[in-house]
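Below you'll find the structures, each written out as structure tokens.
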Structure 1
Amino acid sequence: MTALEGGPRALAILPGGRWIGFEMDAGVGRLASAPLDAENASADLAEASSDDLLALAEIWFTGALPEPTLDGAATQQDLAQLVSALRASAVDEFTATALSLVVDAIDDGLAPDAVANLLSTARGPSAVDPLTRVVARARALGWMPSS
């Protein structure tokens, strides 16, 4: 798979009027966000862990937050590339294998809930609920109201 080109990909709309997504650069993923009403605004970027990015992907596949209808909205191919990049940097064989299954599931067109279940498995049994994690990060970064 080739690296993502064209800047940040929007995955979901946060309460408060911003989209949240990701950007990949040289194999490093970052969280990205910008106001919905500022089409040409540069996205704010923040460091992200693999779990941050996997939680964001899981939210997309579960539909836990509304999807944006922007030119830079993420596609399943974008998410397959993101997960593939995270697989390449996985710290253990279990996670690498689980992420390989996620990429295969996306490429094979499995139902979104099946992909979300595989993402949950890859994140591990002690992972925080994906929506809770993403909302907490967005609040900590000032991308949405604190309550």
Structure 2
Amino acid sequence: MIDTATALRTAYVQCLSGLTVNGTAVKVYDTQAPDTAADPKLVITSVTATGDNTKTTFGQEVELNLSAVTTGAGNQIGFKRSEDVLNAALDRILPAPGEHGLPQQPGLNIYGVSLVTTFPLSAASGGVILYQRIATLRHLIHETT
């Protein structure tokens, strides 16, 4: 049995690579973006797994948090940009009911991808507001070898 966190993060980076929103490139970061990272950005903030083994295969139910991050000076629609970025990412991850856009990783079968929840988070520093829209996605992953 293996920990699938690295493989799932890799699938997300591959899936979301080259994403643009309103003509602006969106970079994808694992765990934390550098302080100098351009706005907007996507950050894979956490991956947690629970065993989902059968009698014949190793499996995991894995939840991943994906954070769409933008900055602004604060206004009534401050979260809109981060929501637009997250929606563009979700369109790639879940392009149609019952389908997902994540590339399969060696030795694993990723299936059953679903959106669990989304929620906002913001923080202010020096007159700049950091807006985040965070999505929790659930995956069923079984080893194929």
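Where a number appears in this text, it was derived from the coordinates with a stated rule and is not lab data. This is a predicted model, so every value here is computed, not measured. Cβ atoms are built from the backbone, for glycine too; each structure is taken alone.
Observations, loosely collected:
- Entry that produces -13500 once helix-only ellipticity at 222 nm (-39500 (n - 2.57) for each DSSP H run of 4 or more, over all residues; to 500) is calculated, selected from 1, 2: 1
- Structure responsible for 21, with percent of Cα pairs over 28 Å apart calculated and labels 1, 2 on offer: 2
- Structure (1, 2) behind the derived value 0.30 of FRET efficiency 1/(1 + (r/R0)^6) of positions 45 and 101 (r between Cβ atoms, R0 = 25 Å, to 0.05): 1
- Which of 1, 2 leads on distance in nm of label points 7 Å out along Cα→Cβ at positions 37 and 93, largest value: 1
- Comparing FRET efficiency 1/(1 + (r/R0)^6) of positions 21 and 125 (r between Cβ atoms, R0 = 25 Å, to 0.05) across structures 1, 2, the highest figure is found for 2.
- Which entry (1, 2) yields the derived value 3.1 for distance in nm of label points 7 Å out along Cα→Cβ at positions 69 and 117: 1
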